[in-house]
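Here, each number is a calculation from the coordinates, and none is a lab measurement. Here the structure is a predicted model, which is why all the values come from computation and not from measurement. Cβ atoms are built from the backbone, for glycine too; each structure is taken alone.
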Structure I
């Protein structure tokens, strides 16, 4: 849960989650909508889909016992090298490195590495150093220590060098380069996507679509169309068999994701008839469904 999310945001979600799913069997047996409603608002929902899938594998393949080898842990849905390394080193005390942003910061400063840490080459250099160090250490202590050192002492801004146990050997501290390292090139500006978003209402029921892939998989959304005018969409709906009685412009909304920004022009559309084979499901109550916050914020 703490991947890409600050810990103070994670804690209340984690506490609710672990009360609802105290065992891997509980998680494996839940349904997707219940799971996604539990974590609505935290973002990065794909990780929870992966967690759900992994729980099912652990129950069906490993009889509910979490696997104990690097190969089998790495084979679980959603588990990459970092997560596998963290599990193997912290839980099983095995020498598999887990290289995150904190580790990158500590090692790039300690060894005075000027490579751009957004590049694969630079991250590979750090990963190899991290692996070499853990091979010579007590894995479960080393992994937690270097992560905590980066989080609490070797901070991105105003590092607490005078409190750092590594300062006497740190090349960046010696050469006064902690403000320069690590080198991280500017991130690309988020892409802005323009949507026309629809609140389609029929007999006090609202149309929703469930995302089955990609960003926001498992969450419900209002129908929306990228870079299409409301006039064009109205014609499309009529041609699809929807009988429209009114179209009302509501307001514009904006939601910022990590790499994209949704700019949404929202319209409410009242319809008299739903055609057979409609791609939308109509609900008379949507508050209990897991919805993307980008759309949950829309008032109508």
Structure II
């Protein structure tokens, strides 16, 4: 099953092998849980919600006595939920920051980090856009508003439409830190509620540019164009892919994490080990992300 099956678009809930999978990424057993059912909640990164849903579906087939709830909302939202004790696992596409760590410790929560996958951030434009590659510096100037017209980077004389995730998104934070050099996004940026919204807007607006996870870019092939990215003007232009992320040659790449309170036990431990194990890592690759090893 691919990312499109779980894309957060207007579509009815799917029933698969006795599991209810909603367009929000929620995965749970059908019917009311019995007394022996073990429940695990996962909340956080929208980039990861489809991947976690695929993991949960596969895991539940082997563990029918477990119920897994998967919801998005952004990495920051997931970390807050872990701190507040309202989720078992936080899915995050960025590392927890010092402020969040301190707040968690104040509430006697010990966030423990587990790397479960890797991802490249693909920069996407409309297929009709004549630009095929950009440097990190050009991207910084576009997303901070220093560049406002495509002709400034070799394109047509057309105003640039900047698309970004909302500030609760780990992808927003990662892109700001690693591409914008921690500068603010342009005030004209259109903040989108989900990665799928960036894909849809880029596909329909010729002057648009946005950034999405590698799996989403692969799934949207044909409706958007993925740009090659250069670390600097003298560096080669690199296409984001599993190979270039693993080789550390693509300059906009990151790890994807689960955070738990302390050391996971029981069903939570089993689910985490499944995700990091061979079967879970095959799902990572099949879903368009990059395996840990």
- request: For mean count of other Cβ atoms within 10 Å over residues 236-243, the calculated result is 16.4, so let me know which of I, II that is.
  value: II
field: Ranking I, II by distance in nm of label points 7 Å out along Cα→Cβ at positions 60 and 244, the structure that comes out highest
entry: I
query: Given that semi-axes √(5λ) of the Cα gyration tensor in Å, derived from a single structure, equals 46, 25, 15, which label among I, II identifies that structure?
result: I
- prompt: One of I, II was used to compute distance in nm of label points 7 Å out along Cα→Cβ at positions 92 and 220, and the answer was 2.6. Which one was it?
  reply: II
message: Among I, II, considering only relative contact order in percent (Cα under 8 Å, 6 or more apart), which has the greatest calculated value?
response: II
- request: Could you tell me which structure in I, II was used to calculate Kirkwood radius over Cα pairs in Å, for residues 132-259 alone as 15.0?
  value: II
